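Below you'll find a set of structures to go through.
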Structure I
């Protein structure tokens, strides 16, 4: 059977997050842990299921946006559920205005998602003190009184209004800010702790909350000059760690290179778990065949999900004019899985027929490179040349920007880690 161009295009959609509890997604999921310096998801799972199943834990998970964190977290969700835990997973960007996030916003969002999940299991939630706090918000911030309402719907109403109204967000945080300790205690005592008891009565082993997309909060400064990322994870990090269940948050990768990183690790005790790029070259510049092998399969599985790895390789020329063209695609992506799919998607749109040709790929690469280099300053080109030579970065703000902008990638393999420039930039004349 020949490959359908439209189906292949849809299967390689870079905005699609794989959920391996779905059979069709499990077929195309590729485990990159062997080339990423270890199985981070396995370690997170073991901490919860083996080492501290009955004690609250808190972990930070980070990496470049688009490197596959959400797919891995959904894999963790599935494995924790199979181990007997009740897991609440949600994307914080659906609830929060990522350019203006405060700790009270995050706590309310977590509370709402836990309550929704409990309601789906028909577990009643009383939380009278928490409800009184919300009634105060309705009365003093929204200028309305609601005598009877669902807590989860009440929070949803508050967060939806605040997300679209900056003045309302400011009022909400002025009201809840001084009460954030009371808010935290109410969530713990009236929501999380009773929920865990009821979940265990139903045979569950505990409660895990996974807050995805917090790594997407803007790096801009708050009104008083403090960078928003440092404010939330360092200044307010204590509140993120004090929820009495298992918590996992995604964190902006740039914080690892901030002067505040030492303070951050003091708040969270454990270092953040980093999901690096899939290495396509080793630190010495040589081709890393194991990484390339897995990336090839990531692409081919989307065309031939029901075939074995060798059978897929035997049919490469139905999709690409040569193995070399596929390898060129994998190399220029730098092992960034979303960038790889994005380039492939653009290649398909440009060509509009199979097999895809190397000539068209080079046009796509050139267009992408031209778009990528537009915002790079002379000083940043200088830093990029230094990274290319030294394979290192520092806590300098310039390097943080390079990482946020995906001009520089992090790699880990066999106990070593290094940095390198995004290969899409490698052939730019500014680096020659």
Structure II
């Protein structure tokens, strides 16, 4: 990573009096293999480079920020970036809160999410993983008639941030994943699908058989599914769907939404916003999480950020800009690419363990609904009001047993109300490919819409 840090320094050293300069440099190598019918459908090997320069000019009515970026390290391209950023800053709207991150004394952890195995593995071995996933899925059950797609993907990336404020950091990471979506003949002549994914820092830790088995099981459990009648059962979320819902909540706790008043939680710090059994925090310092990182997008140390403790709102996820607007301090939660400015967000959402697990939740339930799929999250969630209405499929629960599968249904409610209506938080914590560590949950009060709704 010496090349990256030297390149960033060479630009920062050209800063003039009265301006602050920050340079973010990164490069990545990506592989993607798609197979179908035992043959390679597509193979992508790509390398990307990027460099972004931020310049902040002081002015009497507020600082002005300019950004420039390029996808090349060529000297003639890099040589123009600082001038372009300066020019862009001249035309920017003044903002008294825009400024570079200042070192805050929080120690940087030694997290290094890197595996040499990724670079050492041959392309043929990577292809073999995707083929193995597809083959295992086709062999799992006679009702599986094919796989729409089976994929292996990986990436390795390196980055550096240097600024006139004294920030100088480097970081690197690797990641690999494999997934499949199977096609299963349904009893009505239609087709059900089931999908699953596994991800790890090292490709050697992937489990193709597990991915295949989960994908097939998820498709088989929905055979014969029909549209339900409208009801208000208790809703059971396995960890992957609990993480999806709580990820929406974490998005509403991002500082940029808070300072703009575009969240239902803006003025609720210290107030009870969820059932007392929910404790939630962002912890990118957890080295076992796929969201782990030593530093954030502004070069500050990542740290554990409490969000909800026993149902009470602790605070928000801030980068340096939103923290200044809110009169607070950065929580080391800046996310960014070389092409844009930092913005706050979560990396590794964690929930404290409760009691019980998915099987016990089902066994204890007289009237419930086990979610097996969510659709339309981008269009069906209003992040300002918290209203939610999304497509859903799953299995009804009756008398402690899984009953009829359903599809073509909707799940509706309001996220602020949902949090207060959390009835159970499990102890079955699961580390998910997105970096979260979340257990199963039960939520009351939601409407399952179907026929007659």
Structure III
């Protein structure tokens, strides 16, 4: 099938490459000429494990272009995978989606299905359909379907090729048949529902996971107060099939491109329609507060950070990605700098993106964890990179001037620090060698 994909970010590029790997002829469209030139060479513009290899293996079925007219005019299916960033009020910015919709309306010269894969508020597909039909240049049938994505950064290729489910939102039979054909070689349950239900499934799913994370973080905070261990608590919870053991890891909150944006968007949508989802509002508030958990812990050991050397391990919002959107590092490191600290950062892939966000003469970057820890008065762990998880904890005591390790991701078992002189404080567990 001849497919076009608008946008080559996480959603668009991963979708396009995965569809090509299933035998479809795919044209990926983007306005960035430099980005397109890079992809034509078989190079991925985003950091995503497994994507460059899959991309190179399927270059014979992949075309990259800035020419939307030729890309859309005879496509059987056109996926819209552009960004829907958060506005100041928390609502979703749909300008990029409408821009692509207009391009499709004036370019499509054959019957086709437009598939909105971008995360959009409930009812947007209806509006997009009316918008396209109003601006349509040629006398062809253009259907609009909703096909939300459920992929996570760092595992996006696997999440697409081996999806937990494929949701197809349609109001007519024909686009549903076409999308079933598109996904016929994908081994995943295919759920055909109404368009508005499909849009809501995306928000309801993401926001439920965000709520689950915020809930367990509040339980973790209470565990610290009453002397319980959150890992023992969540282990006991996880055996209950009604709860499950996923998304029960305590930490310093969620980040990234989905959970923060989608919780705010659904909360805004509810408020706009004279409703209130109090649980989601609470999840947002808990998460915003949880991001500062390590700074609050640090204040127990230092009244101020002036002239302190603070080692930071990880600045991305999670391992396996170079994405810093809503990462705890972005709000914590400025506080350290404002208080006069010298910040020493290690991150295997996020350094360049962090430099674009924050520039300060009191920040140093290092290529190894050992160099980062050398002479440090404090260590903050923001990202559970594999290198951090597998790090020899005895080196904290050997390398740091004052071995105080505050772990926002519970990377180590408490027993690892027994018998050392390192103060180790994590989330929802007792502190080892407290001072």
**OP:** Work out which structure the value 16.1 belongs to, where mean count of other Cβ atoms within 10 Å over residues 133-140 was derived from one of I, II, III.
**Re:** I
Original post:
With relative contact order in percent (Cα under 8 Å, 6 or more apart) derived from the coordinates and found to be 23, which of I, II, III does the value describe?
Top reply: I
Subject >> Read-out helix-only ellipticity at 222 nm (-39500 (n - 2.57) for each DSSP H run of 4 or more, over all residues; to 500), computed value -6500, structure in I, II, III >> reply: II
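Quick note: the coordinates plus some simple rules give every number you see, no bench work behind them. Being a predicted model, the structure only gives us computed values, none of them experimental. Cβ atoms are built from the backbone, for glycine too; each structure is taken alone.
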